[in-house]
Structure I
Amino acid sequence: MRYVKQFIGRILLLVAIDQVVKIIISKRFMNQEFSIIGNLISFQPKQNINLTWGGNFVGILSNIWLALIINILVIVVLLSGYSFYRNKKNNPSMSVNILYISGMAGAICSLIDKIFWGGSLDFIQIYNFFICDIKDCYLTIAECFLLVIGLKHEKEISFKEYIEYCLKKG
């Protein structure tokens, strides 16, 4: 845990940006829609009450208790994963720090959305494919970095090692 304290300010700043933008949109722009980049990206605010991305497709994933448990597990995995990585490599790269900061910010925003908004206030429509918010951008950044870092270090760090580390710490 001592490693993660250095990032609290950055994480809280990203959370604040996400939440302030949602408050402004909910108070002033809920009934407005406009194109940002042609037909590719547009502003279309919508309250998504499905609670998880999977909830758009499978009803059980829209259950508030299951969604909260999944959200808390993501936060625990991010905390323990970063701690594990720091234990293996004393000085993690900037990409690992970005993964952690953006992942934690996205997960905390998601938790706030579920508890205080009753879902996510999505407003960035990408083509006619999906609609998202700033938190989803944070999570996508974390996922991309996780994929690249995972592929880069697959021989050095294993999932089995991570589980063993967690069991020793627990």
Structure II
Amino acid sequence: MMKELCMRNLMEIRSLVSEIDPEAYRLPIPLLFGASIGQLVRKILEKYQASLVSMTYGAVEYTRKNGKVELQVEPEIAIKSIDDIYLQIEAIEKDNYMIMLYDFSEGIEENVNSIETTLFRELAYNLEHSNHHQVLIKIACVILGIEDLLPENFGVDPTIVNHDLKQNDNFLKPKKHAEK
């Protein structure tokens, strides 16, 4: 189930990135402290990539940044990365135990610690992380007037979508803005 949720999440992001104008993709948004949609997409993709690398090494480390700037300025490169991540997640056959390495120390002295985890637990973390960044992307799209490019339920946690469906609630349905 976690694989499918992550794959659906990636396709939502892909849908937007494939439709957005490249200039809008890399435009700094003042309300988001200068972050662009591209930067937010890059941060999502880098977390997924870090988790998938762990399948080879048995450890995931999110604190080391690879900073692939091309992901945040070239939508086509981001799309290729999304497709690669999608295929890697699709190919996962089973959950794996691993460790998460982290260093939250202040200053220049390293203090690496570890926590036991699993691949699916890390994919769940990636999904939550993605949802939070997607909300910021949604805000950026509204600011730029391109919210019509967003897929339905973009950035909405799957548990909220499921609850909405079970309750037959209209909370998630798009609302038309009143004309002034």
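Rule-based calculations on the coordinates, nothing more; no lab input. Remember, it's a predicted structure, so these values are computed and weren't measured experimentally. Cβ atoms are built from the backbone, for glycine too; each structure is taken alone.
Values as computed for the structure displayed
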| item | result |
| --- | --- |
| When mean count of other Cβ atoms within 10 Å over residues 6-13 is computed for each of I, II, the largest belongs to | II |
| Identity of the structure behind 0.25 (criterion: FRET efficiency 1/(1 + (r/R0)^6) of positions 30 and 54 (r between Cβ atoms, R0 = 30 Å, to 0.05), calculated), options I, II | II |
